[in-house]
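Bear in mind these aren't lab numbers, they're just calculated from the coordinates by the rules spelled out. All values reported here derive from a predicted model rather than from experimental measurement.
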Structure P
C-alpha cells in the first residue's frame, strides 16, 4: 500500500506514524486508531470462525501521543455461546483506552418474521464522484450521499473506505474495517453549524453481520446534547444493506490544533 500505515509493528509494540494524527491536538492520535487497534487485536487473538464479534465498546479517556503502544488483553468469559474479551490501549506506559468485545456463537435465526428498517436507496460508491480532497489529509476515502458537516437537517449519509493499513503489512479484516471507521459516528452525528464541538469519550458498535465490501455506510439516526454532554447514533451499512449500528457519548470540547 503506497499510503503510510497508521502503525508499524516492532516486537509486541505498535509504533504510531503521523498519518494517524487526530483533530484535537497537533501530536495526539485520532480516536479511530484506539478503536481499530483494540478491535483488531481482540479479533486476532481470540476470534474463530464459529463466533461473530457482535458488540465492541471502547472507552477513550486520554489522548495518546506518538509513543509506542502496547495492547493488553484478558478473557472475561470463555463460554460455548458467549465469549467476552477485554483489551487495554497503553501508550507510553499510560492507559488511554479500553475495550470490551462480546463474541456470539453463530447458529440459525429464530423462526418467524420480525420488523426491520428498509434499506436505504443510496447509490453505490463506484457510481459517485470522489471528493476533490480526502478528509483529514487523506486519512480515509469518502463519498457523500446526503447532508454534510455543519449543514442543518436530515438525512446525513456517507460512504467511507480505508486507504492505508492499520498495521503495516496486515490487511484489514471486515471487523477491523468497521471498528476503525466507527469513530466517525461522533463527528458525523454531533457536528453543527459552528463545526465539531464535541470530543467523543466512547464508541459502541453493534453488528449482526460484517461488511462484505470495502465501503462502510453511515446514516445518522440521532443526536442530543444537554449541559455539554452529547450522544450520537448512526445505522451502519455495506453495499448489500444494513450491518448494524454505532453510538457514542461525547463532551463539549475546544480544538487546540494550531
Structure Q
C-alpha cells in the first residue's frame, strides 16, 4: 500500500529530533539497550519469513531479528537513524515512514517488533489497527513502551520552577492495553514494571534524553520557554533528589506480546 500521506507537523518535529541525535544515540542509549534486552527475552523463539522492526532507531535489534527471520524491514521516521541501522545490517531493507500509516500491503509480516517507539505516536488505537492489518494470521507483535508516571523526577522539579512538568504524559497501563487491543489483537502476555536509572549529575540525566532524541514534547502546554535562570533553578531542584546512588530518573515500562488470530 503506497503511503502518500503528508507526515503531520508534530511527527516532523520528532523526525528532526531523532535525525539530530543519530550520531550520539548509541553512546547515550543505555536505557534503551536495557529495555531492548528485556523485550528480546520476552520474544518467543519463532522463525519467520518477514519481520518488521517498527521504529528501529539505529538498528540495535537487527542482529536478534535477523536470527529469527529470513528478511528484515526497518522502519523509522528518521532517515539518519535508518542510515545508522543499515550500517549494522546491510541485508535489511529500510523504509522511512509513519507507524500510524504503514506503507505496506495487508497480511505480509510474521513478526512485528517495536522497542520504545510507539510512545511517539498520537493514537495507539491506530497502531493496533495498522499492526493487525499488515500482520499475517497468527502473526506476533512484540512491543515495549512507556506508561503513566514515567520521569516523575523531572516533572516534580519543573513544577517547582514554573508550575509545568516539561515532560510527555503517557497513558496508564490499562488504557494502553485497551487502545492497542481495540483493533482485535489478542493479548498473550503483558508486563508493567518500573526502571530507575542513576546519574552522576542532573545534566547527565537530561542528556540521556536529549542525546537520543527523546526530548520532543507532545503537549503544547508543556512547551514552555526555558530561560538560563529557569534552567539553573531546575538543575538546583533536581540536585535535591540526589541519593547515595546518584540522581534518579524513573520510567514505567510496559512490555506486550500480542497476536493476530484468524477470528
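Here are the numbers for this structure:
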quantity	calculated
Of the structures P, Q, the one that 54, 46, 42 was derived from, the read-out being Cα extents along the principal axes in Å	P
At a computed -3500 (helix-only ellipticity at 222 nm (-39500 (n - 2.57) for each DSSP H run of 4 or more, over all residues; to 500)), which of P, Q	P
Which of P, Q yields 13.7 [Kirkwood radius over Cα pairs in Å, for residues 112-175 alone, calculated]	Q
Ranking P, Q by volume of the Cα convex hull per residue in Å³, for residues 24-135 alone, the structure that comes out highest	P
